[in-house]
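I've put the structures underneath this note.
Rule-based calculations on the coordinates, nothing more; no lab input. Note that the coordinates shown come from a computational prediction; the quantities given were computed from them, not determined experimentally. Cβ atoms are built from the backbone, for glycine too; each structure is taken alone.
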Structure I
Amino acid sequence: MVEKVAAEKIYEKLRVYLDGLPGGYPSTESGKDIESLKWMFTPEEAEVEVHLRLAPEPASAIAKRCGKSEAETKRILDTMVRDGLIFPVKSGKENLYMALQFMTGFSENLMSHRMDPETAKLGLEYFEESGYLEDFARQKQMRVVPVSEAVEVTAAVATYDNIREIIRQQDVISVTPCPCRVLNAHLGKTCEHPIESELIFGTIAQYRIDNGFGRRISVEDALKIIDEAEEKAMVVAPVNTQEAIGMCLCGGCCCHWLRGLKMLERPADHVQSSYQARIDPEKCNACGTCIERCQMEAIVEREDVMEVDLARCIGCGLCLPTCTEDAVSLVAREDMPAPSPTYMGLVARVAGDRGLPMGKYEKLMNKSSLDGVIKQFKILHKLHIDGPVVNQMAKRGMV
């Protein structure tokens with residue numbers, strides 16, 4: 001009985017810890033939040049997780065905080081890496097370990113590779129009861145870029161909105177099963193969209209490849225996936241940064257992020273997108289093809305013409321390439337700021353939106369790419385000054 005009470009306490013401590021990270025992890029009255037944590041983390045993993053930071057540290061430093069031996073702590077940490085819960089950074093012959101937030105973070109690894117029908121049902125119940133889907137949509141961790149054919153007819157496209165050019169610049173690309181489609185498949189809900197459709201780049205791609213959460217593909221393979229996504233009317237949704245991290249290819253029937261957006265009264269107000277669609281009533285023949293391809297129910301049928309509901313249009317451009325009358329165009333949103341320059345800047349921005357201390361350092365964190373940050377911590381570790389630096393950063397709420 002004592003052990004059971006202790007286990008319950010560590011999971012509640014874990015929930016509070018995860019909710020204190022930028023993306024959050026809200027509680028539920030029914031206890032679905034704790035139930036979900038129990039299938040994601042073993043008790044010993046939970047005990048270690050709450051001592052991790054959003055900065056890479058050696059097992060020895062983490063062991064001191066959690067009161068375990070270095071050997072035992074390292075064993076647990078390495079298991080957590082294999083389970084997809086935390087992020088490893090190789091520094092010489094040693095691994096450093098870094099926390100991941102719930103979403104975007106470790107949940108995608110678990111949903112795509114460790115779920116079964118029972119945990120899929122539990123996960124969906126947690127999302128729905130906690131309101132996390134709507135919260136995640138409002139955080140703007142994802143953004144929308146127009147499909148390639150729409151880009152070709154749109155002037156002055158920013159580099160970060162040209163998805164094909166982004167892909168061509170990558171050295172390491174992994175493709176991962178879409179966590180939303182995997183979850184739905186466990187619940188007996190399938191669709192025509194391909195399962196393997198989450199593209200990840202660079203350091204995070206290599207992490208997924210090394211630990212079996214993704215497989216390496218070529219630039220040509222990635223471009224073919226984009227071709228299929230456009231054909232099947234899937235929304236291209238990169239991580240909301242100018243730094244190339246990765247992207248989801250989303251369908252309104254299965255994507256939990258799009259589902260969260262659709263629940264909002266005005267999705268356009270809660271999405272980072274540089275464009276919105278317009279329909280020329282003089283050219284429109286009311287064929288209805290645009291309605292079929294729209295994932296946000298943003299096309300409204302009027303008398304003998306289609307019209308865009310600007311409160312719902314997220315600027316994906318799916319309505320444009322199949323319009324036989326060239327009645328659809330994309331118009332730049334002049335009020336839309338550029339995406340965060342870096343991934344860590346995005347994380348800090350989300351933290352600031354939630355009132356967390358890390359938000360105060362958004363400008364600073366936008367000065368270095370994810371690879372740059374990792375290199376800096378490797379240098380600090382090599383010089384044996386990473387401990388004091390990370391401790392000071394933690395005191396200030398930066399990690």
Structure II
Amino acid sequence: MRIKLLSLLIAILSIVSFSSCDCCKEKEAKYVFYFIGDGMGFSQVVAAEYYSAFLEDGRIGNNSISFTKFPVLGMASSYSASNIITCSSAAGTALSTGFKTNNGFLGVAPDSTDLESIAYKIHDAGFKVGVMSTVSLDHATPGAFYANSVKRSDYYSIAVQMADSDFEFFGGGGFIDPKGKKGDQRSAYDIIGEEGYVIAAGMDEFQTKKGNAEKMLLLQAAGVESHELPYAIDRGEDDMKLSDLITSAIEFLEGEDGFFMMAEAGRIDWAAHSNDAKTAILETLDLADAVEVAYQFYLKHPDQTLIVVTADHETGGMALAYKGGYHMYFDKLDPQKTSKDNTVSATSYEAGTGNAKEDIDNLNKEARFGWTSSSHSAANVPVFAIGVGSEKFAGKMDNTDIPKKICSAMGVEF
């Protein structure tokens with residue numbers, strides 16, 4: 001009997017030992033890319049696929065773009081604590097903290113208490129952190145990952161909180177009010193610089209300065225004079241794009257510590273606010289190019305990398321149809337009539353009236369694009385994923401689930 005009991009005990013200990021060995025542990029993501037297409041609903045993604053097929057050979061059909069090739073597809077609800085239709089700050093808060101808040105709030109709960117972004121949780125766990133956007137870094141989505149404010153438009157207060165984040169990399173547009181609304185505050189750039197951030201203007205300067213920097217703020221070549229990257233449709237040869245930011249962030253952050261980076265394609269939203277179909281499509285394709293950079297990194301580290309692509313909300317109620325009929329004409333989007341030289345795109349969001357609006361309306365009719373709104377909609381948004389822990393992102397979820405799933409995939413306590 002003793003021999004049988006001893007044998008049983010040894011067997012149990014062996015099972016416990018085997019189950020706790022490294023080979024049996026669930027893999028955890030060491031490198032995480034979190035892409036947010038501001039305003040990017042399913043229609044914007046599908047339109048980009050149709051347009052890509054047209055560009056390739058003029059055919060009716062669709063070409064999968066980088067992230068629509070990912071094996072995991074889900075969808076997320078986007079309502080806020082106060083509204084069925086969310087604003088960007090409430091959605092950014094949900095995507096960064098895992099909690100709902102009221103429209104207009106950033107990184108704070110409905111009762112105005114501060115919420116903690118997963119970027120801080122991940123940083124405290126020993127990972128390096130990067131935050132990037134094609135718009136200003138004090139805007140709603142990037143701001144939600146490092147700042148807290150009961151007023152999303154308090155851009156100066158949001159900007160100076162970057163200095164205290166201690167995150168290793170920021171990149172993209174600069175700040176809307178770097179010296180406050182009245183221009184009488186200490187420069188946010190000076191405050192950030194005093195906290196050890198090296199500020200580089202453009203890719204050439206980044207390459208020169210990165211070797212001696214522990215923390216980096218990468219702006220476009222225009223530096224502090226401009227607070228968003230140009231639309232893809234208006235981009236010059238030397239202008240920075242989102243894929244450049246991803247490439248630079250990988251160079252700066254890659255190492256034994258691992259990293260988490262959030263990158264926002266912010267101007268999909270702006271184009272959709274203007275109901276500017278071609279500009280919205282090109283911004284979506286520009287996001288796809290940036291995701292492709294992350295995907296190439298994933299191919300080198302498939303057992304350590306997670307890529308998640310989603311949106312904060314859909315903008316414009318974009319419809320791939322206009323009134324009756326069974327046709328769309330993507331060739332109508334091909335001429336450069338939608339460039340800023342013809343008053344549409346870069347000026348359309350700010351203007352929204354006059355020639356810009358008339359040109360956009362005519363183009364929508366010709367190409368057969370419908371729009372229900374010049375603001376956000378309540379539509380669910382897509383979630384695409386590949387890599388370690390990607391199976392967590394399949395199916396229906398709430399936007400607050402996404403940051404929780406990312407922490408789970410990284411082995412970080414939420």
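Structure notes:
- For 22.9 (mean count of other Cβ atoms within 10 Å over residues 197-204, calculated) the corresponding structure among I, II: I
- Given 2.1 for distance in nm of label points 7 Å out along Cα→Cβ at positions 61 and 213, calculated: source structure among I, II: I
- Structure from which 92, 56, 44 was derived, Cα extents along the principal axes in Å, options I, II: II
- Between structures I, II, the calculation of FRET efficiency 1/(1 + (r/R0)^6) of positions 69 and 293 (r between Cβ atoms, R0 = 25 Å, to 0.05) yields its largest number for II.
- Structure (I, II) behind the derived value 15 of relative contact order in percent (Cα under 8 Å, 6 or more apart): I
- Looking at mean count of other Cβ atoms within 10 Å over residues 117-124 over structures I, II, structure II comes out largest.
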